[in-house]
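A.B. asks: What follows is a set of structures for review.
No value in this document is a laboratory result; all are computed from the given coordinates. If you're wondering where the values come from, they're calculated on a predicted model, not measured in any experiment. Cβ atoms are built from the backbone, for glycine too; each structure is taken alone.
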Structure P
Amino acid sequence: MANTKGHIQDIPDSGKQKKRTTGIVGLNLLLDGGFPEGTIIMVYGTPLAGVDLAALQFWKVEGEEGTYLMNDGDIEVGMVDATDLHPEMYIPQMAGGRIVVDSLSTIIIKYGIEEALKFLRLTRAEMKKRGANIMFVVYTGIHAPIEMTRIMRATDIVIEFKTDIHQSEIERTLAVHKMKDTASPRRLLPFIITDNGIEASTTSRVV
């Protein structure tokens, strides 16, 4: 597994809504500082698109406690094994300001979309109360369109990780489709996957 430990600190509070770094420098710039505190984030794409690396980098930013609830992959040091946990048991396990659920897809498959949406509502209230952020990993190609639509409506921020193949090159971009209470960035953010995780373009800034 790549070393995805971040070295980015949260943006100081300067009178604006406080934000929590995403763990990816270029995405911080695109979002004018990071994720607004108290929001719930959906990242989605194929298993090869980089969504798991983005979740790891968000969780592993230095200087702040977080919780990674893994229910469908290898359990790394520091993660919570949520394989056999019902969603109602997730919240008591959550500590710190950076929470990851990998994946929401597994919850939907095991317990159904209604149970997953109930869980999203509970976590929204909890994150607002704490001023924390929670990131849900969702994998494409396994959910009905109506389920994807309902998940997107229930989350505050929606980010798609895309992979396109052009002749002999793989092109990776991410798109921020939804930002609650503000306009979404209008450009795609190119990124590459390195030994240190995701590195996104920092050549321009969208305000």
Structure Q
Amino acid sequence: MILVRHGRTAWNDEGRLMGRADIPLDTVGLGQAEGLVDRVRALAPAAIIASPLTRTMATAQPLADALGLVIETDSRWVEVDVGALEGLTWAAVEADFPDFHARMHRDPGGTSRPFGESDIEVRDRAVAAFADCMARHPGESVVVVSHGGTIRAVLAWALGVPLGEKWRLIVDNASMSAIEMTRRGLVVRFVNHSERYFRAGNG
């Protein structure tokens, strides 16, 4: 499974929590989506699955067009429901929701956002979607276009990393990460393969 994070949005650029807000890609994000085509084509995916939000569908569409595939949608790949934190910066969260901020530091995996989800809930729904997808596509590559928080939760699960440590996993906009099912179990092939990183001359 190749996990692709959607391209950039204006809220990404401004450092705002997006969650379920249906914010479209900005001009940079649209270019990033086009830039994914050759990298994804080289992996010869048999299917493309996307969260139903506008930003993920717009990232998936150039891939589907280039590969002659129809995008399947699965709401279990949607972004974390951040509830009342929607649209806030982390500085505003700390100022406006100090009790939540403190609980999040004590139990980052199990603490629910105000009127939203916990990371445990996100992980459980995304892992169920992962398992269903792998069962339907044995021995095939599949691209899933999803969101930063959801992808981190699945990668943490695959690596056996506590959810509270998932922020150590960098998942840039328009990056690719890959999980492979092998005879010995799950293997994380790579994390955060992105044009931004490679353009910086980091390998």
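A.B. asks: Assign the value 3.3, calculated as distance in nm of label points 7 Å out along Cα→Cβ at positions 32 and 184, to the correct structure from P, Q.
C.D. replies: Q
A.B. asks: Here helix-only ellipticity at 222 nm (-39500 (n - 2.57) for each DSSP H run of 4 or more, over all residues; to 500) was calculated and came to -12000; which of the structures P, Q was it taken from?
C.D. replies: This value belongs to structure Q.
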